[in-house]
Structure I
Amino acid sequence: MSARHFKELEVWQLAMILTKKIYELTSGFPREERYGLSSQLQRAAVSIPSNIAESNARTSTKDYARFVSIALGSSAELETQLLLSKELNLGDDGLRDEALLFCERSGQMLSRLHQALTHKLESDPRVPSPESRI
């Protein structure tokens, strides 16, 4: 299920592009936002490819699924922050709209990857699923 190296994963490549777009977008934010929404956007964006890379390096499907889930959460956080920046009229509209598209696409890919990993966990009785501990 995992590529030999995280750099080969399309979702990681897409997340890296998204992260660069977030840095482009936030460079146009007012200076007083440097430690506010700008920082939050950058941290959420960086978290996505970072967790994809970490998940790919994990040796168990359970760990892989957990880090993909974290990346998926960061994607939802980033989308929320992008929508907030739109409401606050911060940054370039075109850059933000482009970032939103990349964010939605990476979120969809992460969701499919997480579903596949969860299915793998459920179909292999030797690997405890997260739900079995509840």
Structure II
Amino acid sequence: MTTENPGSVRAVLATVPGIPCEGEAPVFAEPWQAQAFAMALSLQQRGVFTWNEWAEELGLQIKSAVAEGDPDDGTTYYRHWLATLERLISRKGIASSETLQRYYQAWDHAADRTPHGQTIELTPADFG
């Protein structure tokens, strides 16, 4: 275990295995990956879960995905990160799986109606 601030990025890198890094910093292939990382970091800093709890859940998510045929070559790492985040948010009562699904569908609708290259903005009509 690290002696760093338990909410620091360095502490996350020391506790949670498999984070793609360049040197001592995490790297992200797409903006949503950095956002998912930041959301998990923020929730941990607020005491929603510990990094040990996160690492255990992430490990279970990856093992389950590999058993279902995931190539486990690093390309799907942040998809597992996001699935773990959604599962913990639901389990901790922050948002139900139904609420998460409702927002997923709304974002999907918003993305479909947004021209390529434009910022996706969620509107009440996206929930219809």
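List of remarks:
- Structure responsible for -18000, with helix-only ellipticity at 222 nm (-39500 (n - 2.57) for each DSSP H run of 4 or more, over all residues; to 500) calculated and labels I, II on offer: II
- Structure responsible for -0.76, -1.03, -1.18, -1.26, with log10 I(q)/I(0) by the Debye sum over Cα atoms at q = 0.16, 0.20, 0.22, 0.23 Å⁻¹ calculated and labels I, II on offer: I
- For 2.9 (distance in nm of label points 7 Å out along Cα→Cβ at positions 23 and 39, calculated) the corresponding structure among I, II: II
- Parent structure of the calculated result 17, given that relative contact order in percent (Cα under 8 Å, 6 or more apart) is the read-out and I, II the choices: II
- Origin of the value 0.95, where FRET efficiency 1/(1 + (r/R0)^6) of positions 55 and 119 (r between Cβ atoms, R0 = 25 Å, to 0.05) was derived from one of I, II: I
- At a computed 2.9 (distance in nm of label points 7 Å out along Cα→Cβ at positions 15 and 31), which of I, II: II
Laboratory data are not the source of any read-out in this text; all were calculated from the coordinates shown. Owing to the predicted nature of the structure, the values given are computational and were not obtained by experimental measurement. Cβ atoms are built from the backbone, for glycine too; each structure is taken alone.
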